[in-house]
Structure I
Amino acid sequence: MKKYINNIVKYSIVLSVLLISGSCEDYLEKSSDSDISSEEAFKNFENFQGFTEELYQCIPDFTNAYWTNSWNWGEDEIQSTARDFHFVCKIDKGDFWGWQSEFDGWQAGWMNRRNVSTNNDRFAKDMWTLGWAGIRKANIGLANIDKMTEYTEEEKKMIKGQLLFFRGWFHFQFMQYFGGLPYIDTVLPSDQPLKLPRLTYQECADKAASDFREAADLLPVNWDDTTIGKRTLGKNELRINKIMALGYLGKNYLWAGSPLMNKVSKGNSGYDAEYCKKAAKAFAELLTITESGSSQYKLVPFNKYSDNFYTTGGNWRMPGSTEAIFRGPYYGANGSNWGTSKQYQPAPQICDGDVKFLPTANYVDNYGMANGMPIKDITKADPDSGYDPQYPWKGRDPRFYNDIVYDGVKCVTGSMPSNEEQNRYANLYTNGSYRNISSGSRTGYLLYKFIPRTANKFDDGFGYGNNLNIHLPWMRLSDIYIMYAEAAAVGYGGASGKDPGFSKTALDAINVIRDRAGVGHVAGVFTSGLDAFMGEVRRERAVELSFEGHRFNDLRRWLLLIDSPYTLKKSIEFDRAGTLDVNNPSQNKVLNIREVVILERKFSEKHYWLPLKNADVNMYVEFPQNPGW
């Protein structure tokens, strides 16, 4: 950590540009231009908040960090073959070193970059450098909290709560990828060598939990309802509040209680029920507030589901709506048009560009039937669910039709040249025109969860006319319900398990999310035992949070990443039967349906954690490299 943070101790009075180099030795050193007195910098809310607001500028926008963007690293997504510089391609080869800027010649990744800053440049953000910078900055603020001499109690609580949240949040982000690390909760002196040992994962989680809990106790539910917040009324939605702190308190505890983290901390590869109970309690506290109507958060109606991820129209609106709990700043309205909108469509049929991200057929299988039943085998009829392999798109979960483009779906609405008219509808059958391993679909599916159907070169020039903005939240309310279900089921013994202070069981929480989407409830056959119910919880998480950057960490924490079938990426192969029904593509009949393995990832135990930087692990013996690297 010592290596990454320059000039971070400048006492800011207003939100300013804080440049941070990749130099190693200055992490603990005060910058030469930090000549503003701390008494002036921290004396009142306005000055202290200016200092604190630079922490928000340390949050990377993983959705729009480069021209095209990779954030799905499980078995859920595969990239076209035209390029191989994104991290997902390295992961597919077992090369987890690729998260580091030293191994990323394109500097396309959001986890680490050589040149970073806290200005409004989406290309200048990363997690590793700015995360450690943010931790130090939070510690500086907390060390100087008593220099706030002109304040109300509300003002002081809001400053301290933000600082504690960010210290916990950046540590949590590091822990989930690298395991237990030193938990830095003080301003380290620059005249002493760094010697803090790596803690176990659960030791780190306990410290993060303390920060999140105190932050939740200090912060308001909604800044707009406070005296201070009224000064910036209507502009407070990104500011850290009680709901955000409770959300990450619960997530931090659930991760600590998950099989991988429990194994490395205590040698037990099952869940830790006590951590799960703590997680359920935090989520229950959050949901009690939101369900009472006492907060600004609620589930978005399904007909507005896309507002969670993108917005269009003449008036710029940041995606997220009422469901987004935690988001970072969105650096540059409409900037996502340049590459992100193109990375989901086939070229040259309806767009340009050659980097494409495709949903794998095996992952799409998680989208079951509208009646709530899973699909057991896409090649076989199933009387329990009603699935028919000759009509594989019929009667599916409504989220399937929202998120996934399958064969025969209309992808262009406007006029097309006569010689290109044949590409108006998705030709995703085997050897169809949309099937192209280089710049089209390798899998037989396309992902449209984050773009409207009009985002193509014929309808509106990739959204320029509609001001398309793509920006995914780090956490949204539906995630809380599903995490609560997982934690309550494990902590309290099954589908009927619940936190004592909350009205809903684990089963109820899953069904809340299904009700929103118009999907049948979890069937009784899955509620009698914990293992069967957890299978449906995990499938629900796979569908509701699909392609939002969760799957890689979920597979890791569940100790599934290195096991088949989670190491496989497949395509769906089939032939069309008869004339295409363009008005009702879900009714189209297919023949010879099957799945074919495109890629098998060769993973071992070491792949459960990302490797740390060699320069860091060589600093001192108490900071060792992760096993196997």
Structure II
Amino acid sequence: MMKRKLTWIHVMFIIFLLVGERKTRASEGCHPQDLMGLNAFKAQIHVDTSGRLQKWIGYGCCKWEGVSCSNLTRRVTEVRLPGLLSTSDFILQTEMEGKLSPSITLLTSLEVLDLGGLVSLAGTIPASIGFHLPELRKLYLYGNNLSGTIPESIGKLSKLEELCLHENHLSGQLPWSLGELLNLNRLLMYTNRFSGPIPASLTNLTNLVTLDLHENSFTGHIPEKIGSLQTLEELDLSNNRLSGKLPVSLANLTSISVMYLDTNFLEGEITFPSSYGKMPSLEFLRLSDNHLSGRIPLAFGNLVSLQRVSVANNKLEGAIPSTIGNMLSVTEMYLSGNQLSGQIPKSIGRLSRLLFLSISNNQIQGELPSEMSSLENLQTLDVSFNRLNLSTIPKWLGEMPSLYRIFLAGSGITGSIPEFLQTTPSPIFELDLSENHLTGNIPSWLGSLDRLYSLNLSRNSLVSNIPDTITNLQDLGVLDLHSNRLTGPINQVFNIKSRFQDGSLTYIDLSDNKFSGGIDDIDKGAQTKVQYLNLSHNYLTGKLPVSIGNLNSMRSLDLSYNGLGLNLPVSFANVTFLQRLKLQRNRFIGVIPDGFLKLRKLRELNLSDNLLVGEIPFGKPLSEFPMSSYSGNKGLCGKPLPPCKA
């Protein structure tokens, strides 16, 4: 009797627990199908550095971090698990290692799925996504390690407003403060490896506002009926492998504000806007780095809202249409790298908001129209490498109130560097007068351009010494004077001690001149920033100082075609970031130091035509360079040259 009584009590207790558990589940309000889908998603994730999935315990999924439910139906409506987590001080990049479970489609009331920036999340987009998630409005699968194609069923997501599958290569912690992050214009650049064609069914998504597929491997054509997406405001298909012509229907995108189609293999003519009033909201347009041909349409002038436009690096030809003077909102215009001809239209002077103008590497002729002098906000002007024959730099250019970056390379300029450049209203940051016909000395007043960062006077006929005042340019980072007729001792001219040590220079090219003398010591502990140094084709003599090993930031060093001699410094081994070393056609003697084997990043080496002897130190990287790297040294042997004789 006692035994039966106990058994009955146990049964009643179990029933009580089950009823209580069912009541608990009901009170927590998690639909069994949603619970199953979320747990299946969690089961496929092996590592979650954010720790969010570890808290997914029990049955109350509506209370789980990153999960939201409808108060009415208690169905899961949002899953937000982005890889970027913000704190009060900075942004953390987290990751989830594993695969995207197809069971995510069990969440049939889902409206938002945000798995963006989970850098190790692999797998594919579930093929049935369009059939099972009819309420989906936002789908963020950018910044992952997903692959495969976009399933055709995605066209069934009739309520979809945002589709972001774009790519980048972010991992680890982002070193940005929250304040800095707020100033970034575009952080939405992550990594995927999606491929295949863009499905035509995407054009059924008539509620789509944002379509971002940039930096993937999509191929094929842009869907012909893409113009049916009347609500589309942002379209980014850049950095893919798309080909074919621009769809005519693009002109029907009446709400489009941002359109980036650059860096693909698109061809044919620019087909939009087809008439006045088309694309009235378009503000940002990039068609650069394609194979587009034909002329810039006259109707371009109808894009009255356009602020930034780039058609650079295509095969466009013909004259720049005068109608661009109607684009009164434009601030940046990139037309470089085409086959444009004719003259710069005078109407360009009406673009009062223009900040940046690049027309370089075309076939533009004639003079710069004086109407350009009215561009009071212009900050950067680049008309380099055209068929201009300026003879002299227009004086009005030196009077433009905002101009601080001037690029006039290959513009047929003759005579001396005009003095009015020292009194410009805006301080000059960058000045490029290379590949002209400049003569005379480098003026000493250049040292008064105290904001100058980049100076390029290469490929001219300048003579005499470099003035000492150049060393006053504390912000100078790029100095390119190669291929002139400059003379003087290298240390006096270049003032190595003051510019290398604690200086700002990172790029120096003084090659193909007539500099002479030797290279002085560089003090130990000097904080050098120089990464590129080319002193080749001069008359330098003497030995290389041991202190050359202090150039610890150097990536490329070219001292070839000089008269430098004696032994190669062992201290070269300290320049561990060196990728390119050219010492050919000098008079170096002795052996190649074993320390050269420490130059693990070295990709190019040329020690040919010297007087080096002995066995080449065996091992990477020295043994892997071609024979030509060592030829002309009669005393050298060992791999890759013939073996040394016993």
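Name the one structure among I, II that Cα Rg over 2.2 N^0.38 Å, for residues 206-413 alone of 1.04 was derived from. Show your work: numbers first, answer last.
On the way: I: 1.29; II: 1.04.
Of the structures listed, the value fits II.
Here helix-only ellipticity at 222 nm (-39500 (n - 2.57) for each DSSP H run of 4 or more, over all residues; to 500) has been calculated and equals -2500, so which of I, II was it run on? The value was obtained from structure II.
Of the structures labelled I, II, one was used to calculate distance in nm of label points 7 Å out along Cα→Cβ at positions 222 and 262, giving 1.5. Name it. Matching structure: II. 0.96 is what came out when Cα Rg over 2.2 N^0.38 Å was calculated for one structure; which of I, II is it? Answer by label: I. One of I, II was used to calculate mean count of other Cβ atoms within 10 Å over residues 70-77, giving 15.6; which? Considering all the candidates, the number was obtained from II.
Out of I, II, choose the structure whose coordinates give relative contact order in percent (Cα under 8 Å, 6 or more apart) equal to 4 when calculated.
Numbers: I: 16; II: 4.
It must be structure II, since only it matches.
Where a number appears in this text, it was derived from the coordinates with a stated rule and is not lab data. Just so you know, these numbers come straight off a predicted model, no measurement behind them. Cβ atoms are built from the backbone, for glycine too; each structure is taken alone.
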